[in-house]
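Multiple structures are listed underneath, in structure tokens.
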Structure P
Amino acid sequence: MSAITVVLICWIVAISVISIIVTVVDKYKAAHFKWRIKESTLLILAALGGSAAMYITMQIIRHKTRKLKFMLGIPLIFILQTGALVLCVLVKNNAIG
């Protein structure tokens, strides 16, 4: 396994854990009428690689599941990230260009 692969895996694990924690904290704050985490922060975390973990967490704790921005946006981010990853692997393996 290459060093870049290890770094990428560590990044995805770390950003996923952070995304889960931030989503749960936002749900807690919502339930207790406290100052909330910005939606843009949640979306940035998803874009940085936490999309799958955040989406699963949102479904489990029933948080922001009525917001179209999140129920369509986060899966779309995940699809784009997956496509980019597949493209990178194909290019690395000389399957494309």
Structure Q
Amino acid sequence: MAHSALDRADTSVEMTMTEFRQRVTRLPEELTGEGWTSLAVTRRGKPVLAVIPWGLYESIIETMEILGDEKMMAALRQSVEDVKAERVHTIEEMRRELEMES
């Protein structure tokens, strides 16, 4: 049997399918309260299911959408190049520029 997953604060923990079945209704509170970000549910010692908080799931989906968007990735690459080449402005510079335009 895997170590007791919910007894330790970690970023990723494991529990068996049997333990998962016994604790599934308490997992939302335990997941957020224990400080871990993911749970690997195992069957016969091999991971078969991942449980993650909804906010983490949404951020993963958003990241996948960005990575799959060619235009957005091109803009991101350009932004990184601009930062490397120091083609950036501070907030104060932008505010002054906007005030002059008004």
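Values in this text are rule-based calculations from the coordinates and carry no lab data. From a predicted model like this one, the values you see are computed outputs, not experimental measurements. Cβ atoms are built from the backbone, for glycine too; each structure is taken alone.
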- Computing Kirkwood radius over Cα pairs in Å gives 17.4 for which of P, Q? Q
- Note on the structure: Comparing P, Q on FRET efficiency 1/(1 + (r/R0)^6) of positions 15 and 63 (r between Cβ atoms, R0 = 30 Å, to 0.05), the highest sits with P
- Item | Among P, Q, structure where FRET efficiency 1/(1 + (r/R0)^6) of positions 23 and 79 (r between Cβ atoms, R0 = 25 Å, to 0.05) as derived comes to 0.80 | P
- One of P, Q was used to calculate relative contact order in percent (Cα under 8 Å, 6 or more apart), yielding 18; that structure is Q
- Value -25000, calculated as helix-only ellipticity at 222 nm (-39500 (n - 2.57) for each DSSP H run of 4 or more, over all residues; to 500), assigned to which of P, Q: P
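Assuming 1.6 is distance in nm of label points 7 Å out along Cα→Cβ at positions 47 and 87 as calculated from a single structure, say which of P, Q it is.
This value belongs to structure P.
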